[in-house]
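Some structures are shown below for you to check.
Quick note: the coordinates plus some simple rules give every number you see, no bench work behind them. From a predicted model like this one, the values you see are computed outputs, not experimental measurements. Cβ atoms are built from the backbone, for glycine too; each structure is taken alone.
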Structure P
Amino acid sequence: MASVRFFAPDTDAYVASVERHIDEFEELTGHTAHLNIIASDQYFSNKIHAFLAGDGAADVYMSGPVLLWEHAAAGLVEPLDDFIKSAKDSYHPEDFLDALLKANRWTGRFGDKLGSGPLLEIPVNCESYNLAYVPEILSRCGTEIPTTWDEFFSVANRITEKIGAPVRGFGQRGVFVWHTVYTGYATQFWSYGATDFDESGRCAIASPSGVRATQAFIAALKSAGPQDWPNQRWYELALDFAKGNYGLLVDSDHYVAFFENPEQSSLVGKIGYALPPAGPSGLRKPNLWTWSVVMNARSRNKRAAWDFIEWATSRAFLLRSAFEGNMNPTRVSVWDDPAFIERTQPWGDFYKVSRQLVTDLPGARDARRQLPGYRHPLDPSAARGICRCGHGARSP
């Protein structure tokens, strides 16, 4: 039997599930597990290579697209296709949502789209970007649910003017850590028809549509956004929204784990969920992020590392972790599980909207170029092309 080292940040519900059930892994395999969990801000600084090299290097660690590209360039990522081929019959890799696996395939060549090349990591949670809103606040302001970005900013301004402090029109992550600002803004940016690179690989962020989107965003931040938005981390934003500090939010749909938790939210059962707003032409292009487990290419016992990954990404583990706050599911069987469906029923349209975002939203099927090395979010079109998240980062 072998020793397996797992390295991860401290603010992730999936990581908490691993910590909670690690004895099970040791009992099932006979391996010894060592967990190294560090502060989220340090982890997401992406200055973690010291934890992935040397005698005490982690065998398995958490990452996601964009973050992973730097690790791959440093020789810290072991392709997983051969390991999956040797997995137990009960593993069922075909059960993972196709777009999420594609988001984690890449050749490693700059300019190549995601979706081809080796599988670099296995997704354990994902996030797309829905519209969360507080119906009671909209009702007090006499407004409807916004369906376009123009309506979104108009409703946000009305909320700010009519209700006043401490409530603001809409929430927005800040820039305290590099990965945070893209969420709502990037969903708006792509939906305006803007892009980061054109088909020739030239930077296109200053296109007329990109400038228009950014000007609208900045103006709305000043009039109806958070007072101190540059310093707001993702989890702080989620908790503030759950306290009723904002009327609208376009951000990670896995925030539902905060919003519908009575220990963290005063709005349980009182939040609405809808598709994110559309741009001026009707285009709707939310981001998509996967938070995933990676095998370190420098692991000294890759067979044991795979045993850990197979246990920690199995149907049984991911179903159980979904009930422990690990949202959103990456396996079809978890989405389809009757107990999971029943659990989400009190959450309004959350299930319908979030599943649509990750599987069949029309904007998620438009092929377009995804060039590693520039932007943090992966547009869902990139997974056909391919995908994005967060978090989620986790999406952070």
Structure Q
Amino acid sequence: MSLFDFANSREGYYGNYGGTFLPEILTATIEELQDCFRTCKNDPSFWNEFVDLMRTYSGRPTPVTYLENLSRQLGGARIFVKREDLGHTGSHKINNVMGQGLICKRLGKKRVIAETGAGQHGFATATMAARFGFDCKIYMGAIDIARQRPNVFWMESLGAEVVSVEDGQRTLKDAINECLRDWVTNMADTHYVLGTACGPHPFPEMVSFFQSVIGKEAREQIIDEAGRLPDRVFACVGGGSNAIGIFQGFMDDNVELVGVEAGGHGPGSGLHASRLAYHDASVGVAQGYKTYFLQNDDGNMLETHSIAAGLDYIGINPILADLWEKKRVRFEAATDEMVRETLTLVMRTEGLIPALESCHAFAQAILEAPKMAKNEIILINQSGRGDKDIFTVADTIEDEHWKQFIKDKAVEYGS
């Protein structure tokens, strides 16, 4: 069964969620994109072109790795990891942007814009633009720019213009708003490379389509490595692109799918980005689509928080919202403290450095693994690598050598 067999007869809807809610001025542009994607999706040669591009340019397939040390230490289920951190630019984001780059070429557009939180999508988009020869502008919240400076450096080095968004909370949702404003103004020559499986149709379906390469690979690989399918698959969920990517490999199977949201400072704190696990979200329409949002009774979006910039988002993939209501996907939340402890454990036990976003999935899997039998199997999607998080991690663990390095550099540049 395809993921899209879960869709309604209304194109672009999944249960009650999804749709296209945009200003009338964008109608022709979004319909052009819908038509182009529909053609590409139904053309097997297009998928083959995409897979070949990802093989030669991004290093796919990424492997599945058995975490023998961690599995032995926890004493429960065997733990395996799908290594999206090993793809070009260091995360799953490259899958979607290269696919959208191929679509942009077919549309004849010469300019791309994108929003980014953790910077991985911006980094990937700037890479794609350089590869295909597009002009590129990346919108990023000012707070995220400060905490994800390594990715900003690479985006600019690749030739992209990075725009600091000072409105609102100055994080991901505000960057999306700025992208939509840009798109309205420049729709004739510009394609909006939306980075997660949210927004107006066809973006949730299109992003999920390209990210399905994760699940297609993972299903075959886990059978080869472990001898059978996993009992549980864990993935972090901000907008939800890496989660829906790996989950698609196991939709037809008796495999529990677990999405892990940003628990921030915990339930009741008001400082988190957990829409479904904490039951703090309600259904609304924003940023071009209908789903669960963290909002007040008047429909105004609430403040969010996460140690991981890529999970700090108010809404959720409408496909995942529908699958949650149908009880096909279970949602949990990992707090900032759990994530910090998990990162240290995984680094020192297995020599892996997951992104803070991915650490949410690790944290929940580590919580559940000891309660499972030794013959059970867990698969975690390591959606990205953690070198981008060096400023945040060094600060939160209060690394004195790092602090001294920063002070010395400040003196050097200030002199």
Value 26.4, calculated as mean count of other Cβ atoms within 10 Å over residues 204-211, assigned to which of P, Q: Q
When distance in nm of label points 7 Å out along Cα→Cβ at positions 60 and 76 is computed for each of P, Q, the largest belongs to: Q
Value 0.9, calculated as distance in nm of label points 7 Å out along Cα→Cβ at positions 172 and 308, assigned to which of P, Q: Q
Parent structure of the calculated result 29, 26, 22, given that semi-axes √(5λ) of the Cα gyration tensor in Å is the read-out and P, Q the choices: Q
Answer label among P, Q for the case where helix-only ellipticity at 222 nm (-39500 (n - 2.57) for each DSSP H run of 4 or more, over all residues; to 500), calculated from the coordinates, equals -10000: P
For 1.51 (Cα Rg over 2.2 N^0.38 Å, for residues 220-315 alone, calculated) the corresponding structure among P, Q: P
